[in-house]
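Taken together, the values in this text are just the output of simple stated rules run on the coordinates, not laboratory data. Given the structure is predicted, the values throughout are model-derived calculations rather than measurements. Cβ atoms are built from the backbone, for glycine too; each structure is taken alone.
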Structure I
Amino acid sequence: MRRGVHRLVSALGAVFLAFGILALATPAHADVVNPEMPFKISGNVQNNGEPIGGVTITVTGAAGFTATVPTDADGKFTVGVPEKSADYTVTLDETTLPEGIAVVDNPATPFVEANVQAVTVGPGGRSTMNFFIGQGERHTVSIADQIVQRLISGLNFGLMLALASVGLSLIYGTTGISNFAHAEMVTFGAVATFALVQLFGPAMLWLAIPLALVLSAGLGWGLDAALWAPLRRRGMGLVQLMIVSIGLSLGIRYLYQFFIGGSTEQLPGSDAERFKLFGTVTLSFTDILSMALSVLLIVVFAWWLTFTKIGKATRAISDNPSLAAASGIDVDGVVRIVWIIGSLLAGFSGILWAYFRPGIRWDMGGQILLLIFAATTLGGLGTAYGALIGSIIVGILVESSSLIIPSDLKYVGALVVLIGILLFRPQGILGRKERVG
């Protein structure tokens, strides 16, 4: 009897020992950062099949999302992310790799930084990716190339910002309204383009963009006809009009969210391959086309404002509405045209912003609203040319400042510079000092 008990105990001990050995031999699961989030990005870092532990991985996404995780002993990492069908950037810190190895170029994307990958969380809620690791030298970018790259990106961003700022400045100059719903006009251009692409197909993007601009112009006409013109005729004050614009902005913004959801959508061509200009400076065809179209539209607008009859009437109303009305100018008719043009420019800016971000979100216009106001104020309230200059300055400051400060704070840097400039020139760069009395 006792021998049987001893045998049973010995057998159980052997079983538990075997399970213990198996548990020790089984690879440990990677630590999960943000485990409470419903969707996951995971990956492996290996060199010729050998895992590399302790490598720092950073995941960034829209709305300021960022998370950092080290790879475990098996070279694995997992990060919880907040959105499905959204785009994220996964960056491997090459300085944390062992000596003698580096991230090598992906043959499919030869001009993209090898240690940076774009990842989209699929419908299943998970995405897995790998880095190409091998013998070689680590990629370094000279400070000169970084500055040039940031200046080009800043100019691109500034030109896009200028289209929205010029429209806002025109509306303010002719009506005195600080229109917070201008952000939703920016979003409308991108959302309308996306909806038309879904209707006609990606190959019809060339038709979807002009139709979206027509719809944007129609939105400006409709808002003025249905809302702003009746409020002006009732003599509502500027503060009340501003509050109405804030309420309108919130209403339209959440209407976008209701129809397109909270995920990030992409327009065709947003993943266009980048090509090398010189050194390590790269641009995509979309970037070049964006800057070219922005410059063309700004030149056409400047010609319209300077030489056409309606453009001159717009400048007269912006300078002195009462005197313009006394001179026989149809103020309401000109203001209606200004709303149409301002909304069209904002819509086109939204399309370019969707490619620059990249991606379309229900709140994408609100993300740059403060920068639009900053550019308009910096250039001089009510001056279209001032808004253009202010936008380019803000755009370059925003993109260049990330060389010195964290990219999450780059918008703050532009606003700090704005405050500093206005301390010395309150009226803005091209604004006029207000007369008292």
Structure II
Amino acid sequence: MAGAERLAWEPRLHAASAHALYLHIPFCKRKCAYCDFPSWATPARDASLRAYARSLGRLVAQAADDGLLEGCETAYIGGGTPTYLGEGLASLVGRVREAASDVAELTCEANPDSLTDALLSGLVAAGATRVSIGVQSLSDAELAELGRVHDAACARERVAAAVASGLDVSCDLMCAIPRQTDTTWADTLAGALGLGVGHLSVYPLAIEEGTPLARSVGDDDPAWNASDVQADRMEQACAAIEAHGLARYEVASYALPGKRCRHNIAYWTGVPYLGLGTGAAGMLAAEGYARLRAACPRLPEPPRDMARARLTMEGMPAEVGAARSLADLAFSCEFLTAREAAAEDLMLGARLTCGLDPGLVAHAREAIGADAVDGTLASLVRDGYLDDALAPTQRGWLLGNELYGRLWDLASRA
């Protein structure tokens, strides 16, 4: 059985292409107070938006021509605010469809204020299958504190329109935020669930250094974002969402049957993905990196023991918008050995309710060492972070940093 499990995991370890595609749109109407993503407030009529979208379309087409998207099954256009592109987003979806015909799930992130009826129709016609809408809260006071452009009424109306369009719809909600109480959080959860969405992602707010929110709180640890508040709100969300029929499948995500986000699951299961756009992250096996390097000679030669490359695309939006081919792009790179990649996959796989894949565990025992892997997993079960099926327990969900850290430690343990 172990041999069969290793064979089941093997293809992703040596894939010569990306099986998932991420495109980053770095434009917004206004930067949110908590956001540290690579994005910039940009006038809607700025020509750079159109130039950037056209350039991404060219780059995707070349990636496909160079074999980098063979077998690509999912695509995700995130940001920033992809819907801020307007009809340019639908055109970009069409270019992805032309380049990667095997894509079964194609998601666009959306903000309520820019998700118009015309754009919804355009996305459906172009071949999008899913939208992920950044609702965050259904309290106007909380939305104002976060610096969101939309209000609660707009969010409700636009989510309902998206559901009616026939697209699969997900909502992002945020807890442990300024002015939030148990009651307003319950109201946000109930309101979102009542709109008929098939997927919810729920996150505690992270106060990121350098953001306006971080500057406003200074060195204080605000009570509304305390670790026990975060844990309580996440437990409150779990109870409310699962009572509505959505099942948790990942630390922060819930879905109705058949509505799980395949693209997000790819990130947690060692599937190679290509990221294009300012600040976009990618992960390729050694074989896939060699293929990308043939198209982009500026990439560095990898070390001989490299098993995986993690890449972040560099360059400001204007530079990306001016790019004529992959050869014009610059990436920062991190190279992982087989041991480090296996430890990383264990860490990421521990985010899923299904537990660690047997094929991954079998591979990790070979790449890292059976004694080290078995000892760490046994200790995590004994300490209550994993159950006997190697799935996270409630303690594992609430103390995820400890769980993930102990698995990542396998990357360097002698």
Structure III
Amino acid sequence: MMLAEGILELQSEIQAIRRDLHAHPELRFEEHRTAAVVASKLRAWGLEVTEGIGGTGLVGTLRRGTSTRSVGLRADMDALPLQEHNTFGHASKHEGKMHACGHDGHTAMLLAGARWLSQHGGFDGVAHFIFQPAEEGGAGAQKMIDEGLFERFPCEAVFGMHNWPGMKVGQFAVTPGPMMASSNEFEITLRGKGAHAAMPQNGIDPVLVATHLVQALQSIITRNKKPIDAAVLSVTEIHAGSTTNIIPDSAIVRGTVRTFTLETLDLIESRMKQLTEQLPPAFGATGSLHFHRNYPPTINDPKQTAFAASVMRELVGDDGVDAACEPTMGSEDFAFMLQALPGCYAFIGNGDGSHRSHGHGLGPCMLHNPSYDFNDELLPLGGSFWVKLVQRFLPVAA
């Protein structure tokens, strides 16, 4: 493993920051303490800091040499509304809030890169360190963009990275094209006619309509879209009625849709609307669809992905890089940044959970799990990735 020279000397400092952030998690758009800690560190290391972008977001800028070329590096800062089960020393001090996705580690790895580069440089141009709020359902990336992120801090390309439990430490994974899926939610309202359950002929049963509609929705996946276009349509909630002997007036059906392309998403939404409006009348009922698009698919630029993979190989060798990994149906609001600029989003292995110290909760060390903890062994490697990426993207002239 070819880490940035001397970065191991920073590990205890960066680890202390990471564990402090873990102990003080803040939810989306509430990352005031987190942002203050990040801003304070960046200023102490000599970076220009601009706060208040997208609410609690901030950018640290580091300039070296005379080139005007620039690159953006992004980390997310928010935690999840989850009660932590761990009891080790750096466990969450805030009830119902937890860094269960590793954003504390993402922030720390980017800080490690900024710390090293502020001391050693080795690049010619401008590096923008983007610390983003509200990745967890708040679309903080889009809010920063809406408030002029890339106009105020021009970047030729932008890069992001997420820890990945189950993948070995010392491993990276990335792929050109779709890396993560779009995230979308739907709510279908079915209206029938209430009646006594012993006299169903007097009513129009929305529960019966719901059961037919749920099955019909799956025909979109199996009979409307191309088999090679991956997509998921999951009905996860059906709500109707309040007692056993009354047919209710209405039923609510909710769920999620995930796709790797907007074209497939357009098809699914259109067919869902048709089925929702046209199937219920066959039973004498009516239906309406509310479809909400949360995050678009995360689509990596092929050129920047190849570049990022070459940086990874420099660090961990060919065997440590899966450059054509299987995409995941999870979603990520870094997708908005990749719609604005070419770039790449990658995974870094978080291990199997054996790194957790005494006092971790029961259960696996998986994302969005109350027993999760970021693996501090990643800090020098993740920091080195950001260092090498900046140095390769903005090389010093020979």
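Can you spot which of I, II, III the value 0.00 was calculated from, given it is FRET efficiency 1/(1 + (r/R0)^6) of positions 51 and 307 (r between Cβ atoms, R0 = 35 Å, to 0.05)? The read-out comes from structure I.
Here P(r) over Cα pairs in 20 Å bins from 0, in percent was calculated and came to 26, 50, 20, 4, 0; which of the structures I, II, III was it taken from?
Value 26, 50, 20, 4, 0 for P(r) over Cα pairs in 20 Å bins from 0, in percent corresponds to III out of I, II, III.
Among candidates I, II, III, the computation of log10 I(q)/I(0) by the Debye sum over Cα atoms at q = 0.12, 0.14, 0.15, 0.19 Å⁻¹, for residues 179-354 alone that gave -0.68, -0.88, -0.98, -1.31 used structure I.
Upon calculation of distance in nm of label points 7 Å out along Cα→Cβ at positions 147 and 371 from the atomic coordinates, which of the structures I, II, III produces 3.8?
III
Here helix-only ellipticity at 222 nm (-39500 (n - 2.57) for each DSSP H run of 4 or more, over all residues; to 500) was derived from just one of the structures I, II, III, and that gives -13500; the source is II. On volume of the Cα convex hull per residue in Å³, for residues 91-186 alone, which of the structures labelled I, II, III is highest? Checked I, II, III; max of volume of the Cα convex hull per residue in Å³, for residues 91-186 alone sits with III.
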